[in-house]
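What follows is calculated from the coordinates using simple rules that are stated; it is not laboratory data. If you're wondering where the values come from, they're calculated on a predicted model, not measured in any experiment. Cβ atoms are built from the backbone, for glycine too; each structure is taken alone.
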Structure P
Amino acid sequence: MLEKELQEQKFLTFHLGDKDTAVISLSNITEVLQVSPLEICGVPQMPNCVAGIYNWRGEMLWLIDIEGMLGYESLSQSHNLASKMMAVVVTNEAKHLGLLVRQLMDIESLDVDSLKPANIDLFSQDIASFLQGYFIDANEQMVISLDARAIIESPIWNIHN
């Protein structure tokens, strides 16, 4: 009998909120950088999840608080303004967006065939539209898989990009 070949893909793993774990495919990530809150230029009249703009490689990079966008407590409420945050720069069709995250964990290989759909029994409609689905890890915990393209193309802030 032939063994099924694993469709493994590499993902960056990070925390969402106090308990949840999320991943985003490395194929969508351009760079990971440390950002000081003092280097972020706030933009008035933007949704709360938009932290502002940052000078990245001489270009304007929009930074969003991914936790705030997904309905978790905002990073600005839980983060010390003197310490640096991590920004994961995701790209889709020459559009870049910086996702501010609490803490990076690791790079993992996951079998994309084991990705389960993000159904509305588990996730609110607000969150589900930004997810590819979820994995179940070795400890039987849910690992949320974010959809970089959906986040970049989000109508929440796309009109300003």
Structure Q
Amino acid sequence: MLKKKSYSLNEAKKKLENFCSYQERCHKEVKEKLRELGMIQSASQEIIAQLIQEDYLNETRFAKNFARGKFRIKNWGRNRISRELKSRNISDYNIKMGMQEFTDIEYEETFYNLIEKRKKSVEHLPIDQQKKKIFSYLSYRGWEHEKIFDALNQL
């Protein structure tokens, strides 16, 4: 049987500092990492408190970076971004802060660019199938259903 390496408080803290320095992390990810390292609850809480105090861990910053990245790179809508942040136990306040990372104008432009892009890829299909494909494409990416229906009615 393989013996699991145990870490001292300082060793675990160093590992988590590197983990958080590499990429923004949320509390949930840090807790999972500490569990993987086999740290007990009280040690985990102490390490998390130190990471917050030393600004390695900041959920507002995480929410802003996450929302900005998923919107700009993956073209996710507000619903998907919000749902993903909630699944990471991010507070409503921080989700709201994250949503402020892109303007309504950028949001509209991205939405209509996605519709145009998707329309070109399905133009060989009958109109009803085009609409269905465009709807499922945008819905999966978390765009608001009302917004999608309004745009599809203009096709």
Supply the structure label, taken from P, Q, corresponding to FRET efficiency 1/(1 + (r/R0)^6) of positions 83 and 115 (r between Cβ atoms, R0 = 25 Å, to 0.05) with the calculated value 0.75.
Q
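For structures P, Q, calculate distance in nm of label points 7 Å out along Cα→Cβ at positions 75 and 99 and state which one comes out highest. Walk me through the intermediate numbers first.
Details: P: 1.1; Q: 2.2.
Largest one: structure Q.
Of the structures labelled P, Q, which one yields 21 when relative contact order in percent (Cα under 8 Å, 6 or more apart) is computed from its coordinates? Mind dumping the intermediate values first?
On the way: P: 27; Q: 21.
It must be structure Q, since only it matches.
Taking percent of Cα pairs over 22 Å apart from the coordinates of each of P, Q, which one would give 54?
Traced to structure Q.
Supply the structure label, taken from P, Q, corresponding to helix-only ellipticity at 222 nm (-39500 (n - 2.57) for each DSSP H run of 4 or more, over all residues; to 500) with the calculated value -22000. Walk me through the numbers on the way to the answer.
Working: P: -1500; Q: -22000.
Of the structures listed, the value fits Q.
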